[in-house]
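As structure tokens, here come the structures.
Just so it is clear, none of the values below were taken in a lab; they were calculated from the coordinates. Remember, it's a predicted structure, so these values are computed and weren't measured experimentally. Cβ atoms are built from the backbone, for glycine too; each structure is taken alone.
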Structure I
Amino acid sequence: MTSASAAIPQPGRTKAFLRLVMIEHSVFALPFAYIAALTAMFTVDESIHWLDLLLVTVAMVGLRTFAMAANRIIDREIDARNPRTAHRELVTGAMSVRHAWTGALVAVVVFLAAAALLNPLCLALAPVAVIPMVVYPYGKRFTNFPQAILGLAQAMGPIGGWLAITGEWSWEAVILGLAVGVWIGGFDLIYACQDVETDREIGVKSVPARFGIPAAIWGARVCHAVTTALFVWFALATDAGVFFWLGLLIVAGAFVYEHSIVRSNDLSRLNRAFFSVNGFIGIALFVCALLDLLVRGLTV
């Protein structure tokens, strides 16, 4: 450890691990798992199953925590060579690789336990959900389109949320899952633009590094247009009411705003687009979807 990194305050292991996995970013995917689960509850008996909803929460947070920890562990050498990520806990020594793996294994065990408590199909498919979480960090080493792998991983949330309630496959959930996957893959295209020069220097593959920032920005716009279309398809497939459609209008407006503040020649507001706008999108659509289901007869 260098003298500079040694001077960095060493937080407690739990705090360091939570910082490592950026636990607060669960806000991106969790609302969509809730939308899927609550819609499934509405189709089953129009009532909220609170224990199942709690288990969905535990499973989602557990799987995402494992995915983020594995990502940080696998990418620690790349992170050390990138000035933007050189402060991360595994680089500075705030957390050891052994402790990070311990946290990751605890998280995946929690995920599998929650899946087992939900239903047999969830448990059977749980290992399948883990695979893309591990493959994604390696994606930037062999493909220019690692965001596609990330999108596949994120699509698991809504599909799993629906399966957790019904124990049956649902194409409506697949539509919502694809919407979420394309959405997150799209805004990760934008996020990757800030590392173009470093990625090219150290050999990390991505759409911006291979095709340039303008191509990545346009790719993100296409992704978010497709996302909006898939949300509309989901609304039609589930006979959504007026509040859900209001939520889609809000989401469409947020997409327009996001792409108005991030341009290929001006990435100064990229973090606002990535963290603030996309966090708002998930919460706003969830609130509108919940209101819609309650108005249509979902009982608490």
Structure II
Amino acid sequence: MTAVLSRAEVSRHMQALHLLREVRQAFSERAAPGTGQSTLDAPAGNGPTHVRQGTHPSIPAWSLMVRAALPASSRSSGALLQLYQRESGALLAVMDGGHLTALRAAVVGALAADVLAKPEAKNVALLGTGPAVSSALKALRLVRTLERVTLYDFDLAASTEQALRLHQTLSARVRACETAEEAVSRADVVVLAGPVPLPTDALAPGAHVTVMSAEEHLAAPLPERLMARARCFCDDARAPMPWAPAMLGDLAQVLGGGVPARTSPEQVTAFFSIGPPFLDLVAAWHVYEGAKADETLTRIDLEA
């Protein structure tokens, strides 16, 4: 029987703290770069469709993420993940891929901050607005006790409203700022979750920056002078980003001790989140395992 999971069901069966541990373990177990990962682009009738296949040695399944290009006004993410049993090829589950990816990206960003930011980091700035900002902040609270949170977006009204919601739901000190410079001036961790550019030379010494969905940026999201002096890392060094700086390594190398996160407290670190296909599988398997006992899920016998 094939399980069918909606956006709400994906959210219900994703335990962020457990997923954080599983993502950390998956990076630590990762074999040579490129193992078990492949991508394929193919055209569709109304625009491009991106197809990603993900595998991982310790997971007895493989995933296929299909993402269609939809108008900006569409309420759908256009993403669907299919989870297949490795040995038999049986279709285990079909689930909303957009929400799965968003939650997974927030967890990976939190892991990067935990590994690359200073141990005492407690002030966070988030640039952008919307669900990605909320998810990033909630995930960061899994790895750090936050003291001060600032938001900035071009739409001050939107960021003010979001700051109020986050303050109420998370019982955290969250404040919207009128400028990006004000938002990041005291931040230990900065998360770019939207098209807001990071101000040149506005970071405090020793700060860490995470760029979410880095592959979607057509131009460098960070000032060139910052990228030239920062220790830069990513989760997939093979991703095509013409503007990208030289990477010192990926999270697997840092977690394995092969590359140090930083060699002094004053160094700035940067993490470019791309989301390689094996992470789709890690998140999907996590949700599937959590949902197997859910009797309310829709299940279809495709061989009937």
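Quick notes on this structure:
- Volume of the Cα convex hull per residue in Å³ - highest-scoring structure of I, II: II
- Parent structure of the calculated result 2.4, given that distance in nm of label points 7 Å out along Cα→Cβ at positions 132 and 236 is the read-out and I, II the choices: I
- With helix-only ellipticity at 222 nm (-39500 (n - 2.57) for each DSSP H run of 4 or more, over all residues; to 500) derived as -24500, matching label from I, II: I
- Structure from which 3.5 was derived, distance in nm of label points 7 Å out along Cα→Cβ at positions 20 and 284, options I, II: I
- If distance in nm of label points 7 Å out along Cα→Cβ at positions 148 and 164 is computed and equals 2.4, the structure in I, II: II
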